[in-house]
Structure 1
Amino acid sequence: MNTPNSAQGFAETAADSSWFGHPRQLARLFTTEMWERFGYYGMRALLTLYLTKHFLFSDRTTNGIYGGFTAMVYLTPLVGGLLADRYLGAKRSIKFGALVMALGYFLLCFGGDAAQPWAMIDGVRYDVAQENVADRPTATGHEKRYVMIDRQRLAIHGEMDGTISLVAADGHVARHVTADRFQSGGDRSPTTTVLILVAIAMITIGNGFFKPNISTMVGELYGPGDTRKDAGFTIFYMGINLGALLSQILCPVLADVIGWWAGFLLAAVGMLISWAMIQFDGGRLRAFGNPPADLGKDRALPIFVGALVAVPLVMLLFQNLMTAAPAAAGTGIVGYVLALPLMGKLLFGTFLISVPAILGYAWASGNRAEFQMMIAAMVLITFNVVFWTLFEQAGSSLTLFADRNTDLHVFGAFSISAGQTQFFNAFFIVTLAPLMTVLWMALGKRGLEPSTPVKFGLALAGVGAGFLFLVWGSSFADGAFKVSIWWLAGLYLIHTIAELCISPVGLSMITKLSLARIVGLMMGVWFLSIAIAQYIAGIIAQVASVDTVGGEVTNPKLSLDTYVHVFTTIGWVAMGIGVLLLVLAWPIKRLMHGVN
């Protein structure tokens with residue numbers, strides 16, 4: 001983006017390279033992004049558990065909301081980046097987005113009292129009494145839940161066949177209920193439910209203004225042809241994972257020790273620090289992130305007002321996700337498409353229209369080689385959807401698996417919470433990214449570095465191998481049907497290696513293969529593919545749904561078997577697709593015409 005002071009900015013950064021050989025403004029942007037990611041990943045570590053344990057939403061509803069939320073997180077930057085480029089400038093967009101996200105995190109603190117569980121048995125509703133149940137992310141294992149029927153206090157116990165046994169105090173089964181005659185849920189405040197959906201919508205919109213534009217400012221620090229740019233972005237990327245690492249440890253701790261509100265409040269504080277780093281920059285960023293020189297009338301106020309007006313519209317998309325009914329049996333693909341929530345129709349419709357339209361444009365306006373390169377890009381984008389669909393189980397089904405079927409004790413000395421298990425990915429990124437960079441460079445010098453399609457194939461096979469590794473570990477589950485935390489850590493290690501094979505090269509691949517005239521549009525399609533992947537990830541997680549009462553499973557063995565079945569299926573499917581891509585790597589590489 002050309003700014004009024006871009007030449008001045010390049011001159012300043014060239015003369016002031018005092019931070020690891022880079023412009024010292026990079027340190028401020030690094031810290032800004034670190035604190036923004038601190039807030040986002042701290043919130044994300046708690047969100048799924050918050051919805052299932054505090055609000056008592058079913059797994060299906062929770063995973064649908066989570067998948068829709070993370071999809072919108074990747075979709076809204078397309079609009080936020082466009083508005084910044086044309087009207088606002090990156091700096092104002094970042095500050096506005098930071099404040100909106102901070103308010104969203106702050107609103108998450110107001111969840112009210114925990115929802116009250118109930119059970120519907122043979123069409124009759126009963127309140128569920130609870131003992132030793134604390135409104136916290138981590139269960140103690142001593143919680144008990146009962147229904148009062150005919151003056152008897154009956155414990156709820158799930159059976160392997162999906163039926164429910166109601167067990168009296170002396171241990172005998174007073175009633176046996178089939179799955180279709182038993183339902184559970186929770187009474188929650190409509191006001192706090194709406195408030196939480198407003199909070200998620202605000203985070204989504206604020207992220208759209210922040211996420212694309214902080215990277216834009218990093219790019220502005222370097223003049224054309226500056227060989228330090230790639231290294232600068234690598235340092236910046238480390239800030240992302242450092243913030244994630246810290247928050248995924250600290251926010252769940254506060255939520256457990258003090259309450260949910262404290263974990264979300266810490267996320268809000270991190271976001272406010274990020275805003276302050278830009279707002280009070282001491283003039284260090286005066287030459288960067290400014291509006292276009294030919295802006296004319298300032299349109300910031302109507303854009304900001306419009307963004308806030310859009311909050312209830314985004315909230316309605318989340319409400320639609322909660323209320324949409326699945327397709328009726330026997331209706332086929334047509335019935336499935338018609339039953340999709342509005343967000344699903346929007347995402348899939350846009351992708352299915354844009355891909356053939358862009359290829360048609362490439363055929364009409366480019367030469368044969370350019371058209372073939374665009375085909376290669378679209379093929380890799382499609383495989384990218386598969387990778388992120390499976391990788392992004394981390395915040396949904398894998399977090400619930402950690403809570404329900406993982407022994408979270410570390411070396412027998414202490415334990416961590418389910419929300420904290422997400423920190424493994426950030427930790428492995430920080431430690432392995434430099435090693436992977438050295439590996440690719442060493443292989444490149446010897447002419448052995450894998451091509452982009454091969455890296456994509458290895459990534460897909462890797463994400464499948466991670467799930468199969470955890471499935472193997474499940475065969476060593478203890479008597480409480482819990483798997484050692486080290487098997488889950490091993491999954492994240494394998495998944496991180498897979499991520500490093502695909503994530504750093506994806507954006508570079510798009511810029512190299514796209515027609516120069518539509519490279520920005522292709523970037524949009526790339527992020528759209530990740531948005532779709534996040535949405536489908538929520539659907540996959542819904543398949544792994546486990547019935548709960550009061551936010552806890554009634555049969556841990558049935559829960560473990562359900563997760564193992566789903567993880568086995570997606571593990572082998574991912575391995576198969578990865579192998580398929582490795583087989584197709586050679587013809588795809590030919591379509592790339594020398595681009596590696």
Structure 2
Amino acid sequence: MMEEEATPFRRILLIAILIGIISGFGSLLFFEGLEISIHFVAKVVLGYNLPLEGLNAQEIASWSPPIHIWLILPVITLGGLLSGILVYSLAPEAAGHGTDAAIKAFHGDGKVRWRIPILKAVTSIITISTGGSAGREGPTAQIAAGFGSIAADLLHMGPRDRRLAIATGIGAGIGTIFMAPLGGAILAAEILYTRDFESEAILPAFLASIIGYSIFGSFKGFDPVFSTEDIVWNVGQIPFFLLLGAACAAVGMLYIWSFYRSTSYFTDLFARHGIPPHIKPMTGAFLVGLTVILLAYISPQGLMLGLGSMGTGYGFVQLGLYAMMPLSVLIFLPFAKILTTSLTIGSGGSGGVFAPGLAVGGALGGAVGTILHLLIPELVPMASVPAFVVVGMIALFGAVSNAPIAVMIMVVEMTGNFSLLVPAMGAVAIASVLTGERTIYPEQVSTKAHSGAHRGEYLVEILQEINVGDVMVHNDKIISVTPDESCKNVLSLIHRTEHTGFPVLENGFLIGIVTINDIRSATKNGVPSVRDCMSERLICITPGQNLEDALDLMIDNDIHHLPVVDPTSHSTMVGYITTTDIMKAYSRRMQEIGGAQ
């Protein structure tokens with residue numbers, strides 16, 4: 001096993017370097033494949049000069065819609081069909097958004113089937129390039145985590161290192177594809193829980209993200225994902241950013257509800273009617289295409305709205321950062337994007353929910369900023385509207401992913417504007433508090449205590465948090481015996497009570513312990529009284545010690561009972577605790593935690 005042959009430092013170093021190289025080249029190949037496919041479908045098939053992230057204002061202003069809008073329907077439907085056939089024929093776990101599958105693997109057995117990374121890449125390229133509303137970060141996370149699992153198989157890693165490789169892969173993969181190594185590294189630790197942090201993943205994720213970022217950037221350049229001009233904001237606008245945080249919480253909860261409502265609906269519908277799941281993604285894709293075409297025939301703004309709800313949505317976020325989107329589109333785009341994402345991924349299409357979430361938040365921020373500019377231009381000038389776009393991206397997805405710190409850092413890396421950290425902190429804090437533990441990633445667990453990755457540690461943690469004094473049997477309920485009591489009477493007492501041991505008290509003071517084995521041996525050898533067979537070697541515990549201490553004493557001494565004594569006088573017994581009491585306390589605590597979930 002690798003974890004037995006290497007020091008912790010060498011293990012972490014090996015995992016980080018390995019995952020970093022995998023993330024760099026894996027992200028590069030996936031990105032190149034996606035770019036080629038998007039260019040072919042958009043330019044060659046649809047005649048669509050689509051807006052792209054990273055372009056300057058003059059370049060992106062020349063975007064133009066598809067020549068034949070109606071072609072969108074057969075193209076996106078065919079993409080859904082191909083993706084569904086591949087996924088449900090070869091690996092159903094590749095359906096949906098990949099980050100959640102990687103999180104599930106971390107909390108589960110830490111294993112990802114070898115076919116998943118390649119299959120996820122291919123199906124996600126098909127889904128996104130044909131117009132499905134999905135992102136590239138989820139597939140990248142699952143691809144990197146999957147290759148991390150493969151490496152763990154080949155290197156015979158133990159469970160701990162296997163899970164560490166998966167967590168590191170999630171962060172390094174996402175950080176690399178988004179050119180946001182710092183945010184990606186923190187995401188590796190933050191994305192796994194709703195109320196906890198996987199601190200062990202931080203150091204390898206930092207190193208892996210740097211390596212992946214360096215490899216990817218060496219081929220694609222090191223510019224931020226989004227281009228921005230000078231973004232202006234001031235301290236007087238902070239109340240408006242907090243208001244945006246509240247709006248992001250409301251729309252974010254709608255995003256979560258719609259996404260999983262759609263997922264449940266498609267699953268139930270196809271199962272109830274016995275329809276093969278292979279055509280689920282096709283059905284969702286068809287509905288997306290139909291929605292876009294209907295919007296396109298309503299008005300020019302409807303066309304822009306429909307096109308903005310397709311793909312990753314990043315090109316239209318870029319338009320928002322240049323204030324090139326009409327207010328009517330900004331107002332309705334969050335809801336259109338939520339609908340198309342729910343239909344695309346909720347039906348089993350392959351892709352991520354990160355990019356659509358950022359697009360939803362960016363459009364919402366742009367709408368709030370534009371409305372504020374129209375109402376109070378002296379407080380919110382037009383130059384401040386892009387700040388609301390960026391902060392909206394952070395607040396909405398930071399809240400629904402339960403990863404506010406990582407998302408905040410990632411988005412400012414993606415825009416290259418760290419001055420927005422201050423308003424973003426306020427907005428994402430408000431959004432996160434209002435959203436609570438609602439999450440777009442249902443495989444997240446609350447804390448390490450609920451994770452299979454930390455189950456062994458958790459057993460200890462539960463025992464450590466419960467004091468002996470909270471669960472011991474108190475003096476008034478303790479059955480004790482005296483040293484002069486006959487062994488025959490004590491044996492009868494054992495049969496009546498089914499207890500296997502009793503404290504021996506003389507004049508109210510603890511002087512010994514007598515167990516069923518002592519009594520059986522005494523009666524067999526004709527020993528008359530308890531005094532002659534009891535054990536005077538007292539192993540005791542105090543009320544302030546915890547159940548782990550009690551269990552350790554019992555295991556070390558091969559006993560099942562402990563007198564609980566006054567800390568200042570070990571001959572003064574205040575209670576009694578048995579292994580049964582410990583198990584009952586542990587069970588109650590587990591039920592409390594389960595109920596809290």
Structure 3
Amino acid sequence: MSSQPVPRCLRRVRGQGDDAGMVLIAVIMSMLMVTAFVTAGLAYAQSSQQQSRGDQDFNAAIAAAQAGVEDYIAQLNRNDNYPRLSPFNDCSNIALQGPAAPTPNSCGWGPTSPVGWQPINPGDPNGPAFHYDIDVSEINAQGVVDVRATGRSHLGGESRTIQAAVGRGGSTDFLYYTDHEDADPDNEISYPGTMSAACYAYWWGKAPDGAATTPRSSTSSSSGCSEITFIGGDVFDGPVHTNDTPLFSANSSGKLPEFKGGLQTADPKCKLSSRTPSSTWKNCDRTAKSANYGSSYPQYAKELYLPDNSSAFAAYPGCQYTGATRIIFSADGKMKVWSKETLTGSAACGGNSPNGVSVNVPNDQVIYVKTGPGEHQCAGKEIDGVLPLGDYTGSDTDLNYKYDENFTYPSMRCGKGNAFVEGTLKGRLTVATQNSVVVTGDLKLAGGTNGTDLMGLVAGNSVEVINPIIGQYDCATKAKRKVGGVTVEYCSKYGAPSNQTYPSGWPRDIAPVGPTKGIEINASIQTLQHSFTVQGYNRGTNQGQLTVVGSIAQKWRGAVGTNGGATGYFKDYRYDKRLKYSAPPYFPQFINAVWSSRATGELRPTYPG
């Protein structure tokens with residue numbers, strides 16, 4: 001039987017049937033893939049939604065914790081004594097309630113008390129809220145309150161805790177602070193007589209009592225006020241604040257003073273200053289020379305005022321001495337003390353009339369030197385066998401003698417509450433005096449400015465750098481008197497000092513590096529009524545660089561050298577950045593500063609949401 005050809009139509013149908021099967025398989029596979037993608041997309045969307053909600057709760061919890069810190073700061077700014085008087089007795093503040101509240105307290109809170117949550121929105125008690133635990137144990141020593149605030153996103157939700165050191169702010173916020181740009185009224189070099197009453201007002205026209213006055217002339221000579229000038233060669237590596245209007249001057253080579261950390265002034269005209277153009281900067285000072293601000297520029301800031309509370313240090317823990325007191329610190333945590341007028345004292349601080357006794361530094365406490373009875377001109381070497389320099393015996397039977405002229409001033413008399421300090425401090429300490437602190441040599445920190453050591457110098461009068469000037473005193477008028485039946489010649493009047501000499505080796509150096517001349521002080525300096533200055537700054541020759549690493553605050557501008565740097569020192573002042581977050585023990589704070597968070601960080605959550 002012969003084969004027959006297949007009709008074309010049948011061949012076409014068979015071919016189409018094979019293609020249709022393949023298409024069906026492709027459609028099914030595509031549907032499966034689409035289904036898988038859709039399923040994965042739904043799962044991812046659900047997971048992302050959960051993660052997004054978790055992120056929202058996480059962020060909401062930290063925001064609530066921060067709200068807790070801000071709430072406590074608001075309490076402090078409403079009542080400055082809030083943490084001192086009754087930090088855990090404000091029963092109306094539910095955020096304080098909890099097991100960490102110190103007992104006893106008038107609210108009856110204790111270890112079994114439930115955590116009190118303050119809602120962010122008072123109308124939503126189950127929503128975001130905060131609680132805080134407060135530690136006020138360092139408020140006097142460090143000027144800070146420890147706030148641990150826990151925030152929750154919602155009831156039963158995420159919780160997070162942050163710790164903040166809350167402080168009110170003080171002169172340690174600045175490298176350099178001054179209330180007045182005029183020379184100190186007690187500066188006998190600037191004012192041989194009495195300073196004019198007009199000098200007590202700021203240059204821009206406001207008296208200390210707030211009364212309006214007429215702004216003074218732009219030059220010192222026409223005002224009758226002696227002003228200390230910022231001069232070329234002066235370097236300020238940190239923030240500077242003055243309540244007054246500064247005056248600048250170029251040095252002989254045309255160099256201008258440098259303010260690397262910027263400058264603030266309370267002169268209202270400075271509100272017109274802006275970063276650009278620089279021509280607006282002239283509103284912040286009283287000279288055409290301006291200054292070198294680096295990457296910064298001068299800005300307006302409100303006045304800040306220092307307290308006059310040097311007497312408060314008498315009640316703080318530590319060591320208390322009477323009269324002229326010499327202290328030399330050593331890097332082993334010890335200090336050698338001479339305080340012969342101290343008649344009663346702790347054995348731990350050297351006992352009665354310490355005379356070169358080595359004792360432990362009162363760490364995290366203070367040394368206070370008060371004025372005692374029997375003020376008198378110190379005899380030569382009376383204080384510690386070295387100071388004052390000279391051979392004066394303290395008797396008018398000395399018909400001529402040599403003596404450090406600086407000790408002839410009433411403020412340096414023995415019996416006054418003066419401390420004479422130098423050395424290397426290991427520890428945290430504030431030296432405070434009823435009268436003055438005199439730095440007799442380098443004053444450094446054992447751990448440097450990156451360690452934990454801190455030094456504070458607080459004077460009711462002035463903080464001074466020693467600059468001995470030995471004068472020859474000859475008797476101008478002699479007289480006679482009988483003592484025990486014996487006629488004795490004595491001096492009733494001495495002439496002006498002559499044959500002045502400037503002994504080498506002062507101030508004392510500690511391991512000087514290279515040929516650089518000068519003195520270094522690593523401390524926070526605060527003079528509550530007067531100035532930071534150099535004794536006899538207008539005599540002798542240039543002494544090099546006065547380097548201060550820390551902070552300086554003074555009521556009046558203190559002179560450290562003469563114009564052009566012929567005598568005294570050039571300034572090299574550098575800010576110790578640790579002072580932004582810490583201060584020497586019991587260091588005074590500004591009267592009108594506000595409380596704020598000084599440092600903050602996150603901890604493990606203290607309480608569940």
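Every number in this text was worked out from the coordinates using simple rules, so none of it is lab data. Here the structure is a predicted model, which is why all the values come from computation and not from measurement. Cβ atoms are built from the backbone, for glycine too; each structure is taken alone.
For which of 1, 2, 3 does distance in nm of label points 7 Å out along Cα→Cβ at positions 421 and 501, calculated from the coordinates, equal 2.3?
It was calculated from structure 1.
Assign the value -4500, calculated as helix-only ellipticity at 222 nm (-39500 (n - 2.57) for each DSSP H run of 4 or more, over all residues; to 500), to the correct structure from 1, 2, 3.
The read-out comes from structure 3.
If we compute Cα Rg over 2.2 N^0.38 Å for structures 1, 2, 3, which one ends up with the highest value?
Largest calculated value belongs to 3.
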